[in-house]
Every structure is written in C-alpha cells, then in structure tokens.
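Values quoted throughout were computed directly from the atomic coordinates according to the rules given, and no laboratory measurement underlies them. Bear in mind that the values here come from a model prediction, so they are computed numbers and not experimental data.
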Structure I
Amino acid sequence: MKYSLSMFKSKKYPVFSMRDVVRIGIPKTYAKLLIHNHIKKGDLYRIKKGWYTFHDDPMLVVFAFMPAYLGLETALSIYKIWDQETIPVIITTRKVRTGIRKIMGTNVLIRRISPKEFTDYSYINYYGFWIPVSTLEKTYKDFIHFKEKIDSNTLRKLKQKIKKDKLKLAQE
C-alpha cells in the first residue's frame, strides 16, 4: 500500500503533527520515514518536535503552540499600523521555552501569558489561512503587560483605531 501526506498540503491543514499522520492510518514507523524524506527533499518544514508544515510561511507556526495567538508587533503589522517587517510574536498559555527560536530559517519570538489573561483574539484571513491574532485592544494591553516600548507615532495610530468602550469593558 502506498501512503501519502498529500492531504496535509492543502490550506485546510496549515500545520500537522505526527499524531495526525498516524490518525489517518499511516503506521508510525513508516510515518517517521515519510516525514524524514519530505524534509530531506525540502518541501516539508519542521516547526518543533512532532509538528510540521508544507507551507513556508512562519506565521503558521502559531498553530503548533495552540492555544496561542499572534500579538504585539506582529498584530500591528497585520492590522497595517506598523510599517516595519517584524518576526512572528506568538503569545501562548503553554509551558514552553520562551524567547527567540529559529524555525523554518527565521526567528520567532515565543511569549507566555497566564490563562486568565488569554482573551480577545480573533481569526483573520492571512493569505488564505485563518490565523489567530490579538485584537487591537488586547495588543495595546499586551504592550503594557510585557513592558514593550513602542514609538509615539505607532502608539498614536493604535490609540486612534482602538475602540475605547471595548478597552474600558475589558479592564473592569
């Protein structure tokens, strides 16, 4: 019988795990070999242990750290408030090593937040993928929470787009 990972190449599965491969009926020992061969060929990328993607966009890495969302400077870039290129900033509740990691040849910043503060994100269409991104109000609160500096021009743009009543409700 010939096994294939072709179903994971669609936009329906931006990221998949070894567990997902075994679930579709591929024996684990053969799944490891199949994944190894795809990585060696260069069409499959390893995100972290047991997590892979066929797509070369580092923003999709967020799915391997769920529950998580893209936040801080990345959210500002997605909402077109920040004009600069930025590395993906993933905010998660999982107990993972935080800091900068090299994933798919690019740097990714992992930040951890308590489950109590894990709120206010939505899924945004990003080049055909629905990715979790913090709302503008949550982005503002995260800048304060993580004590991140933001230039005055960007802060002004952010404050103009924030819905003040939503921010007040979230603080109560």
Structure II
Amino acid sequence: MITIISGTNRNDSMTLRLANIYYKLLSERTDNVHLLSLEGKQVWERGAEMKVIEHDLLIPAQKFVILMPEYNASFPGILKLMMDNCDVRKAWWYKKAALVGLSDGRAGNIRGLEHMTGILHYLKVHVLYNKLLLSKVNDEMDKNGVLLKPATEKLIIEQVEDFLKF
C-alpha cells in the first residue's frame, strides 16, 4: 500500500492539487494507493480521528509520498504533529518514502525536504534519492491542478517510476 500525504492543512492548497496528480499517476501504475489530506483533520492530538488515520492509512502503508509546502524555511507543523501523534514504530519504521517540496519562491522547499529527510532517517525510513523540488509552483500548475510545463510533468513521472522500483 502507498499513502500519499498532502502535508498541509491549508484550505484549497497547491499541495493537495499536486498530491492529486501523484494519486492519479500512481493509481494508473499500481493498485492500493491512498491519499491523505491533512485539511480539516484533527491530527494535533492522539484522538479518535488520528487513530483512524493511523489504522487505515499509516500502519498498513509500506511506502509514502510526502508533499510539503515551504513554511518558514521548513514544512508545516501539522505534518510533524501527525507524525508525532502516531505509533512511530508501526507507522514509520523500515518503510520507504519519496519527498516532494513546493514553494512559491525559488528553492522548492529544499530546507524542508532536508529537515524531513533527517526526521525520516531517525524514524528508520528509507528515503528515495530522487527528491522533487518545485519552485514557483504557481507558474507550474494552474488553479485546477493542471500542470503547465511538460518538463515538470516529465520530472514527476520519472520520480513516480523511480519510486515504484524503490
């Protein structure tokens, strides 16, 4: 099972639009792909909703695609809270992850991806070498979640294919 995590709780985010593109591409290539949007989810504590997410989407997953917008030179706190409020051994240890960074600036959340890489290594997660950095994301994708540049679509497809072999 692959779980795609849209790593922000912001409404109507570019991150979720991009996560939907990953969902479509992965679903075309393999079965048992799920999308977890943190929008509207109560993951800041280990309550009933967090336990359902953990049981249904985190523990059964063998692989994760984690999409992270840049928040203050890192990634959203809600994503870290979600990670912290689950059984890390069952949810994360010895699994695999691909990372995607988004920003409206020029670095594609490179610092956030490196920060997350360190956290995932601590959690014994194997991280795909092919990390995608999407800079100026508003120029890369329209408000309907359609990619505007063929070169970007090619990079995403390459990462998806690498991830499936990983």
Structure III
Amino acid sequence: MTEGGALQRAQVRFDCHGHATGKMRNELEVHMALPFQEGPFTLATDEGAFHGGDASAPPPLALFVGSLTGCIMTQIRAFAKRLRVNLNDLDVETRITWDWEAKGRVYETAPFSFEIDVMIDSDDPTERVIELIETAKKGCFIEQTLGRANTIRHRMKTPGGWVEV
C-alpha cells in the first residue's frame, strides 16, 4: 500500500451534512473521511431574492465555480514542486455556463460550457508549463469528475426506510 511511506492508491471520500436554516440558507459541515480524517469545515449557502433568500452566503453555484478554480490552482501549485517547474505567479479565471429553461412553475438546467484560463508566469520553457497544466488537470478531483458521465443516487428517508428517488 505504501512505497517509501507514501500512499500508492486510496479512495478519497468527503462527507457533508447540510441543515436548512432561514429562508433559503443551508448550513453545511464537510469533512474528509478517507483516506484520513480532516475537518470538519463549516460552510453556508444562500440564495438571493430570485429564490426568496437573503443572500447571506454565496449561492451553491458560486461555491461550485470557486471549488473548480481552487482545485486546479492547488494541483498546479502542488505538482509544480514535484515536477520542478518554477512558478513566479499564478492566476486562473473560470467561466461556467448553464442552459436554463422554464418548465411551468419550475425550471430545468444543463451544463453548456466549462472554460478555465490559466496564466502562469514561469522561467521554464512553455513545454514544461504545458506538461504541468496537463498533469494538474488529471489530478484535479473536480475536473476529473466533471469530465466523466456519473451516476448520482438520491434516497429519501421514510418511516419504512430509505427509498430510491
């Protein structure tokens, strides 16, 4: 399982418990459960007037875009050290666009585009910086999740037990 004290393979799992408070505010407690314990981290989401919230915290989509941006930035910085690529400065700009369509009193959404612009100031050759970005893309949990078809299970707790929804 380990080579020289480092993990060679593991599952990484984060768990989150959310509790509805206020008009549209959600209090979230997130922690890493595998391969080791970290956290808990307390986060909150809220919505603005469109959904009847107070805008007392970022909306979930802001956290989503921020998480993707932070993930690729973290991997670039971590892997730059391992690949010995010099980083003088790093900026990332992420744009995610969704299609939105009214369906009676509710709406449906679908992803439209994901764009990530990486600006790296480095003294190393362009080819090495490109290799760094390509490696970081493969190590970014969120980017790898978004790039694949996923099955998301939903269950609802009932008095008789859990029901798949």
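A few points about this structure:
- When P(r) over Cα pairs in 10 Å bins from 0, in percent is computed for each of I, II, III, the one that comes out at 11, 43, 38, 8, 0 is II.
- Relative contact order in percent (Cα under 8 Å, 6 or more apart) from the coordinates reads 16; which among I, II, III: I
- Label whose coordinates, when Kirkwood radius over Cα pairs in Å, for residues 42-113 alone is calculated, return 15.1 (choices I, II, III): III
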